[in-house]
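Below are structures written as structure tokens.
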Structure 1
Amino acid sequence: MTNSLLHPIRDIDLLLKYIWRWNDEFHPADNAPGNISVVTLKEQLAPGQTLDFAYAGPPPDAKRADGRFETEISVAGFTVVVPPNVTTGLRK
């Protein structure tokens, strides 16, 4: 992930979606093992800085033959660190 902003960012929340795709989508079972989790990266990223990260992957209880996981990762939120002497453009 790369910080493309003009200010540092921190407390980056990543949303990890483990989407279960049935082999037979027309006849799915009732117990899809898909789930979501949020991971917070505590590192602060300077403008232009890149951070590599790793995650554990799909839950271990999902070793099944009737489908597969599709993993999606997106940024759910973060905090922008603006120095106190910088004008943010916001009105009081």
Structure 2
Amino acid sequence: MAVNYMENNITSEEKRFRECMTTGDDFTKIEIYRSAAAWYRKALLLKPGDEEAGGKLAKTGEKIKKENKAIYAIVAVALVATLLTVVLL
């Protein structure tokens, strides 16, 4: 196994930051945006103001908003269908 000497020179805080970002990216790839956002927030705690982490958090926030709208629409349709079923019975 090759040793990456550049990696050996990073601080433990930088390593943890990178791990948080990688984990957030992994969750984003599989479209689990709430978990991705949590990892990007952890990264920002380690490096406040980091533009990459902040940008990725903002993008996942937009995806979560879209998910919420879809969930609300599904719930509304289910509610209307349930009410119609009760009224028509």
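Where a number appears in this text, it was derived from the coordinates with a stated rule and is not lab data. Please read these numbers as outputs of a predicted model, since none were measured by experiment. Cβ atoms are built from the backbone, for glycine too; each structure is taken alone.
Among 1, 2, considering only mean count of other Cβ atoms within 10 Å over residues 31-38, which has the greatest calculated value?
Details: 1: 12.4; 2: 16.4.
Structure 2 comes out on top.
Could you tell me which structure in 1, 2 was used to calculate FRET efficiency 1/(1 + (r/R0)^6) of positions 23 and 79 (r between Cβ atoms, R0 = 35 Å, to 0.05) as 0.25? Mind showing how you got there, number by number?
On the way: 1: 0.25; 2: 0.45.
Label of the source structure: 1.
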With distance in nm of label points 7 Å out along Cα→Cβ at positions 39 and 63 as the yardstick, tell me which of 1, 2 scores highest.
1
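For relative contact order in percent (Cα under 8 Å, 6 or more apart), the calculated result is 22, so let me know which of 1, 2 that is. Spell out each step's value before the answer.
Numbers: 1: 47; 2: 22.
Going label by label, the one that fits is 2.
Assign the value 1.18, calculated as Rg/Rh (Cα atoms, Kirkwood Rh), to the correct structure from 1, 2. List each step's numbers first, then the result.
Working: 1: 1.18; 2: 1.30.
This value belongs to structure 1.
Looking at structures 1, 2, which one was helix-only ellipticity at 222 nm (-39500 (n - 2.57) for each DSSP H run of 4 or more, over all residues; to 500) calculated from, given that it came out as 0? Walk me through the numbers before you get to the answer.
Numbers: 1: 0; 2: -28500.
Clearly, the read-out refers to 1.
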